[in-house]
Every structure is written in structure tokens, then in C-alpha cells.
Structure P
Amino acid sequence: MAIRVDPTLLDDMERYGAPDIKACFNCGNCTAVCPLSEGDDAFPRRMIRHVQLGQRDALAASKEVWMCYYCGECSETCPREAAPGELMAAARRFAIGRFDPTTLARRMFTSTAFNIGWMVVLFAILVGFLLGTSDVLPEGRVNTASLLEWIPFHVIHDMGLAVIIILGVLAVVALVNMLWLLSRETSAQGAPQPPATPSRFPLKAALLALGDMVGEVIRHRRFRDCQTAESRSDGPLPLRRRFVHLNIMFGFLGLALATVLDYLFKEPGSYVPLYYPIRLLGTIAGIALMYGATVAMIQRARKPERAYFDRSTVSDWALLIFLWIIGATGFVLEIAEYVTMSGISVDIVFLVHVGLAMELLLLLPFTKFAHIIYRPVALWYFAFRARRMGVIPNNMGFAEPQKESAA
């Protein structure tokens, strides 16, 4: 089959943050040292070949893009210093931009000025809308009740609902693009195909694949595999990337759950003790989020002797900064519930907290944060495809094709 080479992809990938791919001469060392290269997985050599040949769709549709945790081993041992691990990070940004029909993601990933400018403008629009509906500034003690009189709860609720609807529409369109591309490319590349489409949807395979995906997303087992060898250890457990990443992930999900439960079961602005179950959940989740984001930012700023901190992008920093400020302002507002606080500073904290939370959701499909929706769906798709072929996914790597029993 003839392959049409597109040399422009090399330059495009550099704009997404990839190193000089032309330095790679395909020695295969990166794949040999990668702890996740099993079976038909080729981290990250196959991605490099896709880039060198200009295979845009094949690159965006590769499952390795979503399975790589970037332990940095490949970059540290590359004899040509081609930084293949950084290519994997750039490939993920490229894939996010490829799935986004608005082109906003690719512009944010490839232009620092546009990225920062758009985030500032969007934040100003959101805060301006909130201030446009506000009443007289609270006087005396400032707490949630008085803040929700200043900016009415129904305004924040309606604004949040609109943001969720916009996010949902954008996410569905992007995921449809993603699944269409994945299905088309896995067929075009001559990979083993599942049996002919049955008359009924293979529900069993879909549910089993869902279990495979959930298990990997919750436990990050393959992330753990990246750090089992002493040479890949990042120091004490509290400083290891898997532990830090899990704190950020579960902290964010815990806060999201606490927010939903708070809306469903508590009167907006009403006082509850610190040990109230929903408040306690939010506090613990906030601590986890703040811890994870703080350690991650310190590690990126200090750039210890690990390859994955060498080329932090604006998108990497923006996500951590957003999460950290949202967590910090949330704690200030929580303290205001139990300690007498007054002054316009608390009002500003409230505006920043609500505005950034709304902006984080609106920007989700266009930033690094998008992997929270793309990665689970990609993992499910490839596990589902394997299950349909009778292969039991081995730790999401599909390395040991054990056939399912007839029973």
C-alpha cells in the first residue's frame, strides 16, 4: 500500500512542543527500554515514524498516545538526545487539537500569546457577567450567605448550567470525531479486525471493557509499572509522580462530587459544621488537590534530574495554576464560614474562585485537561476492540492474548 509522506507534520509537531524529530535515526532504543512496550505496543518508536512520514491521522489515533505516562526513561537513554518522551506529550496535544472541530485547541497549544490572551479575556468576560448581576457589596462579616446575596445563587446556578451544557456539546462532538478516527485508522492500518458486526450490540464485551478502563483509570496500574525499577524511582512515595497525580485526580473528582451533593442536599449559603459529611469530603479532597498541584509545580520549577520536566509548556503550567488557585480560594471561603472575615478581599476571592472554576470547565476540551475525557474513552475503545476479538486485555496492554473461555 502506497504511503503519502507529509513533511509538514515535522514542523507542526515542533509547534506543539516536540523536540527535533529529525535527530532520531530509529535505533529502537526507546522501545527497548520502555517498561510499557509489550506485545504490539511500540512506545514511542511508532509515534516517531508516524511523525516522520507525516501520518497525521495515524498519530492521533494511536493508543500509545493515551497509554504513555512518560516516565522519561526513553528520553534519558536516547543516544541521539531526540527526547522521544517529549514527543509523546506533544503527540497528545496534537491529538486533542485534531479532535477539536473549533480549532481553538490547536491555537492554544501552538501559540503562547493566544493561549494566555484567550484565558485572560475569557476570565474577564465571566467575571464581568457576574459583576453585572451583583448587588451592593456585603458589609460586616463576609461568608457564603452574604456573598450569595451580593451575587445571587440563581445567577451562579444558571451560569454553571450553561457552562455544563456548552461543555457537554463540545465534548460529545469531539468524542464522536475521536471514535470515528480511531475506528477508521485501526481498519486502514491493517490491524486484526473484530468479527463482523453482529446483529446485536456486543454488550458483554462493552461492559467488560468498561471494567478494564475503570480499573486502569482509578488505579493507574501502568503508571505504577513505570516506576517499579529503582532507576525510575522519584524518591519517597509522597513525591512520586503517580502518587502526586492520583492526589490531583481524586482531589478534583472529590471536589466535583462534593459540589453536586452540596447542591442536592444543602440549602445554598446555609451554615454546616466542619464535620458535616459533604463539607468533610470537600475539605479532604481540597487538601489532596492542593498537595498534588503544589508538589507538581515545585517539581516543574526545580527541574530535577528527570527528563519529563525539561520542556514544560504553558498548557502544563496553566492547568496546575488553575487547580491550585481554585483550591486555595476555596479554602479561604471555607475559613470565612467559621472565622470572622470582612473586607473587599473576600469578595475578590469569591469572584476569582467562581470565575476560574467556570473557565476551567469551558476550556476543558481545549487544554491539557482534555485528557480527563479523551483518555478513558480511548482506553475503553481499545479494550472493547480487544474483547470483541476474544482477547483479554492484560493490564490494558493487550500483551498476553489469552483467549476467553467458552463459558
Structure Q
Amino acid sequence: MTNSKVSGFYRLSTKERFDIVTKGCGLTENEINILSGEQPLSMDLADSMIENVIGQIGIPVGIATNFKINGKDIFIPMATEEPSVVAAASNAAKATYELGGFFTSMSGTIMRGQIQVLNVADPYAARAKIFEHKEEILEYCNEKDPTLVSLGGGAKDLEVNIIPTTNQIMLVIHLIVDTKDAMGANAVNTMAEAVTPTIETITGGKVVLRIISNLADRRLVRARAVFSTEALGGKEVVENIVSAFEFADFDPYRAATHNKGIMNGISAVVLATGNDTRAVEAGAHAYASISGHYKSLTKWEINVDGNLSGSIELPMAVGIVGGATKTHPVAQAALKIMGVSSAEELAGSIAAAGLAQNAAALRALSAEGIQRGHMSLHARNLAVMAGATKSDIDKIVAQAIKEKDLRYDRILEITKAIQRGE
């Protein structure tokens, strides 16, 4: 088993870090070359992924260390352009490692496909008719994806809702589909479109929208962990973290930024593994609002031992088969580095990253303030902007931190002075 606790990991060279993380992962030569940046993604592959391709944009992939999830040490690949995200997640994970790390569970891999039916003369009777034809509808849906059915997935059930809007009454049918290790959008959308004529015949109405819902409330992932109060900075800091959570849980203005910080970690892992960041983000924010009041996605408490206990629950529609997870070699490499073997295992790792990210952000806010750590890392970007060479960056940042002046104009002055040999 790989030990995710690597002392001084951030001080190592990129080559040393790369070798530690990728050793024994079973990466292909092509994956290694692309992950390391030695070989760019081919334009032919890029052109096959989206339309009108003219180029590419590189996003750094970092590794969050110190993660122990369900007793297993794991390196977490994170694709992000924002400084401090990877370091923050790693530091928070370190504070829970000796107390057991993260524990996760998932409600299943169920997705919903929505079929909107308009112009139904008798919607309540039509609702009853849909249930009378339930087995026929499910059987027809499953004929469209025999592979998924053979794996134990497929259309499992129906829900039928009557929605009175301002101008009309809609009949909305939910196809309940187990998508297993796929995110499932293609499978669900295909089923919903294929069954349209049958639905129209049964209801006498007109089907308009037929599409998956990203509010995957039957695909919930949960993660929990206990963080050492001593490692976080003491009793007062932990009490402030709980207070900060309560603020976010009751105030939507604070909750928006609180949850954005959670998504810093979650979206970075979702992107690194070739999954749909927009779908996951939409589902998370919708779930945060499901009570009618936009709230925190996490919960923070102080346990009987005086340590910080945190948990997170949110929809997590991700997969390890299909889409970019199978076509993009960096995504394939990321999944191999994590060593996950199912969509549920991947979802749990992503949730753990989100919980760690939130712990780190709340600790910073509750102690020295968010800017100290963030701006120290951001100063490296400013040094590059100022024209610093790689060998000079650490000296420039150290001087700026010593002066407690991380403004770009001062970093530019320091850079020029060092380049002049002063």
C-alpha cells in the first residue's frame, strides 16, 4: 500500500514528486509522457473530444497528500489553476490522518431522467395510466442499453409528478436508472428519448423535454473525519470553526463562499479524473438549496474528546467509464494514481477532498485569516509575472513575506533588485 504521508513533499522537485506518486500505478508510457508534460495531448484527440478545436489550455495537476480514506492511503490528483488549494487539502488531511482519516459511504448510483408531458387533458388519470404501463416502459428503456443491464444497472423504477405552473399543469415522469460505474447522462437521455412515443400514446399529451437531472439526490456521497484540535491550532480555533460553519448554515451570502471553497477541492478532483465539473457543481448547489434555504454542504461539531468532527453530504454523479474518463490519457492516469475501482469509490475520495478543503479554509479564516496562506502562494505567481527566473522565485517570495508586503508592485521591485544583483 502506498503511504500518502510524504514528509516535505512540497520541497521535492517535480521529477521526485512524479516518481513517488506514479511508482507502481501501472501507467502506460503514453500516460506518463502526457501527465509529465513531455508529450502534449494530440490535436487529433482534442478534435475528437469537442467541436471547432483550434488549441488547448494546460491546467496544472497537483497531488494532495496525507489522505487516508476507509483505511486506505491514497494520493489525490487535483487539476486547478488556483494557488493554495492543493496545499490546503494536504494540510487538513494531515490533521485527521492519525485519527483514522476519512470514512465514506454512498446511497447508490441512481440517476433520474425527466420527461415533461404537456397538453394532458386529464393529468391525474394519465398519471395512473403511466403506472399501469410501468413494466412495459421500463422494459423498453432497458432494451436501449443491454450492456448496462448486463452489469446489473438499467431502468429500475418510475416516479410521476403533477406540477401546476403559472400557465399550465405539467405531467413530469422520472425514469429511475442505475448507471453503475458511469456518470450516466448518455444512457439516461437515450432511454428518455426512446420512450417518448410510448409516453405520448399512454397520456395523450405532448412530450417536450427529455433529459437527465443533475440534482442526483439518489446518488448521495457522504464523508466524515475527526481533525486533531492540536493540529488545527487549539481549542479557540476549533470553536471558531464551528461558529463559522453556523454562520454559513444560516446566511446564504456566507454559504455561497463557504460552499465555493468546498468546490475548490471537489471540482479539482472531478476535472483531473475527466468527469463533468458543471454537473457536479450544479447538483451540489441545488442540494444545498433543497430545503428552500441555501445552506452549508458540510457540518462541523466538537466531539467528546474535544476534537473537530466534520461531515459532508452531496450528490456526486461521477464515473470511471465513458466520456473523457476513457478518452483523455491524463484522466486515465489520475484514476490509476488514485487506485479506485468503482464510481462509488471515486465519489468518496472526491467528497473527502471537499471536506478537507473546507476544514482548511475554515481553519485559516478562524486563525490568521484567509489571505496569509493564499497570498504567500499567490506571490509565486506574481514573481513569475514580474519576470523572475525559477531559481529566484523562492528568494523573492521569502523577501516579500518577511516584509509582509505581497503587492505586485513590491514584488516587481524585489525581482528587479535581485536581477541587478543587489
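State the single structure among P, Q that was used to calculate distance in nm of label points 7 Å out along Cα→Cβ at positions 144 and 288, giving 3.3.
Computed on structure Q.
Work out relative contact order in percent (Cα under 8 Å, 6 or more apart) for each of structures P, Q, then name the structure with the largest result.
Comparing P, Q, the top value of relative contact order in percent (Cα under 8 Å, 6 or more apart) belongs to P.
Of the structures labelled P, Q, one was used to calculate semi-axes √(5λ) of the Cα gyration tensor in Å, giving 40, 24, 22. Name it.
Source structure for this number: P.
Given that distance in nm of label points 7 Å out along Cα→Cβ at positions 24 and 296, derived from a single structure, equals 2.5, which label among P, Q identifies that structure?
Computed on structure P.
Computing helix-only ellipticity at 222 nm (-39500 (n - 2.57) for each DSSP H run of 4 or more, over all residues; to 500) gives -15500 for which of P, Q?
So the calculation was done on Q.
No lab work stands behind these numbers, since they all come straight from the coordinates. Quick caveat, the model's predicted, so the values are computed rather than measured. Cβ atoms are built from the backbone, for glycine too; each structure is taken alone.
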